[in-house]
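Novice: What follows is a group of structures, each given as structure tokens.
Just so it is clear, none of the values below were taken in a lab; they were calculated from the coordinates. Only a predicted model underlies this, so the values are computations on that prediction, with no experimental measurement involved. Cβ atoms are built from the backbone, for glycine too; each structure is taken alone.
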Structure I
Amino acid sequence: MESQGNRTYTLQELCRFLIPSVLGTVIFLLPIQWQGNMTILIGIITDLMQKLLAPVITTVVVAAIVLSAVCSTVRRFLKPAWIVESERWNSLFSCNTFYYVCRVLGAVFAVMVYFGAGFHVVVSPDTGGTMLNLLKTITVWFMAAAFLIPLLTDFGIMDYVGTMLRRVTRPVFRLPGRAAVDLLASWLGSNTVGAVLTIKQYERGYYTAREAIVIACCFSAVSLPFSLVIAAMIGVDHLFVPFYLIVTITGVLSAAVMIRIPPLCLYPEEFCPDVGKQVKEEELEGYTMHQWALKLAVEKAAKGPGLKQILVSGLDTFMGIVFQTAPIVMAFGTIACMVEAYTPVFEWLSIPFGYYLQLLGIEDAFSVAPATIIGFIDMFLPSILLAGVGSLKTRFVLGALSLVQIIYITEIGSILISSKVPVKLKDLCCIFLEKTVLALPIIILLTKMFRLF
């Protein structure tokens with residue numbers, strides 16, 4: 001065990017840490033101007049891939065969902081050796097009854113939408129059509145991100161940042177400092193990337209169950225580019241700087257409260273049972289914070305994967321998305337959109353929030369109340385409802401709320417539920433409602449402090 005913190009590292013050791021870490025930072029975290037918009041490099045890569053794959057991506061997504069259902073059926077009833085005896089195929093196609101039904105239902109919905117045949121409530125552009133289009137975007141995102149995420153996770157940058165920040169994040173948020181990298185990845189790029197980054201860290205033994213759920217539910221922030229789109233949709237883009245600042249402050253303040261109340265505080269401080277605890281948080285005597293952070297980062301980089309391992313790991317991550325997550329997104333999302341589009345359920349459920357909005361001084365409280373809870377289905381839906389609202393203040397407040405809530409079942413919720421993170425749908429619903437109740441008065445208070453209305 002080293003007793004001195006002033007160790008000199010070789011150029012090779014430093015380069016093995018710095019080069020992949022800088023590349024990962026540039027790809028996932030560095031804002032750049034592209035065609036008049038602020039984005040990040042992974043966003044540009046994804047946009048180019050979407051254009052390149054546009055003629056075939058719908059067919060690929062539907063084929064993957066159908067293949068998932070077929071192979072899961074074969075695994076469930078026939079148990080062939082090529083699936084059962086293969087760690088990769090067995091992990092992909094072995095599932096419990098609930099998820100098996102979801103995969104089959106997702107395949108049925110996907111085929112109906114693809115061919116435009118069947119019940120209108122399923123194939124409508126507002127239901128199954130919306131979900132299939134969303135899945136095309138998610139698939140292309142992870143086709144790129146799955147192979148590049150190791151630059152952030154496996155070469156020391158999260159260990160370095162985590163060590164440097166944990167004296168702040170531990171007392172305030174009861175989280176390791178490495179959570180800051182997850183937040184930045186979602187804040188500047190895509191919150192789905194941030195969620196998958198969190199899941200991978202849990203599955204590798206760097207987060208406990210509680211930490212992973214807290215980070216995914218409270219710190220997988222909505223990306224800056226997406227926030228610009230939402231602001232433009234609801235007509236508050238001329239106030240975007242205070243708008244996004246209020247979203248950020250509200251997210252931080254609400255998270256500081258939510259981690260201390262059920263259900264988040266009740267999740268166990270247990271690491272993924274498959275791997276156990278892998279993170280080192282103790283500090284050795286004789287080291288400054290920077291020296292200890294650098295030591296951990298260099299050691300992590302020394303154990304980092306080679307190109308072949310990165311490609312294999314990326315392929316496994318991508319197949320997990322298309323064979324496990326995509327069918328659930330298609331099934332859950334389509335059903336949720338059907339409930340929203342063809343039933344008054346959300347109008348009924350939002351009545352208590354109508355009284356709450358009225359108490360907080362929001363105009364047309366009951367008519368806009370559904371926008372407070374419909375975001376549980378998808379993040380776009382509140383902005384669609386708010387686009388025609390006359391009051392600028394109402395659009396601003398509820399638009400900001402929709403960006404703070406982030407736990408929507410068509411994407412983040414389905415990704416979490418289909419992962420190894422031990423989270424339950426009822427808890428996601430409870431967390432969503434808690435965040436809504438906490439965030440609304442904070443947003444309204446901040447608008448008064450900023451003197452916006």
Structure II
Amino acid sequence: MSAGYDVDLAVVGSGGAAMAAAITARQTGHTVVLIERGVLGGTCVNIGCVPSKTLLAAAGARHSALTNPFDGAPTSAGGVDLRALVHQKDELVERMRSTKYAHVAAAYAFEVVPGHARFLDRDTLAVDGEPLRAQAYVVATGAAPAVPELAGLDSVDWLTSTTAMELEQVPRSLVVIGGGYVGLEQAQLLARLGARVSLVGRVAPRAEPELAERLRAVFAEDGIGVLEEHAVAVSVDGGEVVVRAASGAAVRAERLLIATGRTARTDGLGLAAAGVDVDERGFVVTDEFQRTTNPRVYAAGDVSGAPQYVYVAAAAGRAAATNALTGPDGPGARVDYTGLPTVVFTNPQLASAGLSEKETLERGHDCRSRVLNLSEVPRALVNRDTRGAVKIVADATTGKVLGVHALADGAGEIMLAATYAIRTGMTVDDLADTWAPYLTMAESLRIAAGLFRNHLPTSCCA
């Protein structure tokens with residue numbers, strides 16, 4: 001530890017970015033303190049990825065029982081005990097918080113201090129008023145649900161994805177505002193648990209249009225009404241929430257869930273006193289090395305406006321700690337976003353890796369794309385679920401794979417292979433000529449790549 005400092009690295013927050021930063025510092029022999037004002041673990045394990053995906057799995061199991069496509073093997077499903085599901089979810093969260101966070105902190109021997117962190121000046125942090133001087137700081141406090149400017153919202157007892165996952169009864173009806181990944185997942189989750197759900201907003205606005213169109217059809221099958229307009233006002237009428245769109249169209253329901261994005265959690269940090277700037281949306285401004293406008297303060301994860309995925313946060317946390325502790329003469333660690341995979345955990349899943357067709361054109365690529373319907377994928381046929389498609393975007397000159405996009409059961413499981421293909425510079429011919437096990441969804445990558453050189457139907461494995 002450097003003279004004059006209480007610790008080498010002080011990390012504010014305890015989610016993916018914070019834990020990665022602390023672990024990286026300890027692996028290089030530095031002293032670390034991690035400060036958390038709330039519950040250890042951050043968004044993902046406590047109120048984000050883990051709880052939502054286990055509840056989605058439960059809703060999916062019920063839906064599968066109700067929509068079983070196989071003759072001669074009848075299934076059924078009873079009512080939903082949401083209180084029991086939430087209790088089971090909470091047990092999983094507590095277990096993972098212990099094994100993946102508390103036990104890890106103990107294994108790496110860094111201190112986790114509960115308390116409110118606030119910068120007093122450019123060089124000093126206080127924890128519940130007690131000064132703490134570190135050689136460097138990493139701010140990794142995450143993000144919170146953003147509240148849109150909607151007329152009348154103050155008059156409504158609305159839900160977020162966090163509070164929706166604490167309900168003890170399935171609402172009779174629900175309106176979801178927001179068609180991004182949180183809104184899509186929550187809409188389908190509650191619909192498949194028995195609520196009558198409507199969604200207001202554009203469905204999957206960043207997805208490939210061919211896949212977004214197919215996902216809208218899936219939502220229609222699930223009985224989810226979709227109004228692809230901008231919500232402008234909410235009110236209460238006759239005990240129901242009324243959401244009005246710009247066109248004047250209205251949707252009514254018992255409850256309202258807001259899923260219109262997330263904003264940086266920086267309240268009470270004293271960033272101005274530290275000389276740390278934020279952008280017009282409130283996210284901490286960083287350079288490519290995760291350094292803020294104060295050279296001793298770094299930021300990583302959702303608070304910096306990076307893509308809001310826990311694996312991105314972890315990568316940024318590692319880079320931030322490395323750069324914070326080695327300074328300008330160090331390796332200059334950066335996060336490489338090439339081939340970044342994403343998954344929306346609807347059923348079927350909406351997943352991607354790399355660039356969309358629109359993004360490739362915006363970056364100056366002359367690109368080609370092919371779309372493979374799942375009716376051409378043997379795994380989908382034997383599953384009796386051919387909803388969806390796989391799309392590959394490639395450079396028109398070199399044939400290099402630039403992006404892979406899929407709407408399919410288990411689409412997320414093929415994105416690691418897609419990321420490898422993109423990061424290693426594979427061409428569509430390379431992908432088409434690569435071994436793929438038969439009757440797997442991963443085989444769809446090989447079949448889709450083959451469309452670049454052959455539009456005619458193919459035989460099994462041919």
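Novice: Compare volume of the Cα convex hull per residue in Å³, for residues 20-139 alone across structures I, II and report the one with the greatest value.
Specialist: Largest value of volume of the Cα convex hull per residue in Å³, for residues 20-139 alone: I.
Novice: Upon calculation of Cα Rg over 2.2 N^0.38 Å from the atomic coordinates, which of the structures I, II produces 1.00? Before the final figure, lay out the partial values.
Specialist: Numbers: I: 1.00; II: 1.05.
So the calculation was done on I.
Novice: By the measure relative contact order in percent (Cα under 8 Å, 6 or more apart), tell me the structure among I, II with the highest figure.
Specialist: On the way: I: 21; II: 15.
Largest calculated value belongs to I.
Novice: Out of I, II, which one gives 0.20 for FRET efficiency 1/(1 + (r/R0)^6) of positions 172 and 348 (r between Cβ atoms, R0 = 30 Å, to 0.05) as computed from the coordinates?
Specialist: Working: I: 0.20; II: 0.65.
Label of the originating structure: I.
Novice: From which structure (I, II) was helix-only ellipticity at 222 nm (-39500 (n - 2.57) for each DSSP H run of 4 or more, over all residues; to 500) calculated, if the value obtained is -8500?
Specialist: Going through each structure in turn, the value belongs to II.
Novice: For structures I, II, calculate distance in nm of label points 7 Å out along Cα→Cβ at positions 260 and 444 and state which one comes out highest.
Specialist: Max of distance in nm of label points 7 Å out along Cα→Cβ at positions 260 and 444: II.
Novice: In addition: Here mean count of other Cβ atoms within 10 Å over residues 252-259 was calculated and came to 18.5; which of the structures I, II was it taken from?
Specialist: On the way: I: 18.5; II: 21.5.
Answer by label: I.
Novice: Which one of I, II has distance in nm of label points 7 Å out along Cα→Cβ at positions 124 and 340, as calculated from the coordinates, equal to 1.2? The partial results should precede the final answer.
Specialist: On the way: I: 1.2; II: 3.8.
Going through each structure in turn, the value belongs to I.
Novice: Of the structures labelled I, II, which one yields 2.5 when distance in nm of label points 7 Å out along Cα→Cβ at positions 52 and 108 is computed from its coordinates?
Specialist: II
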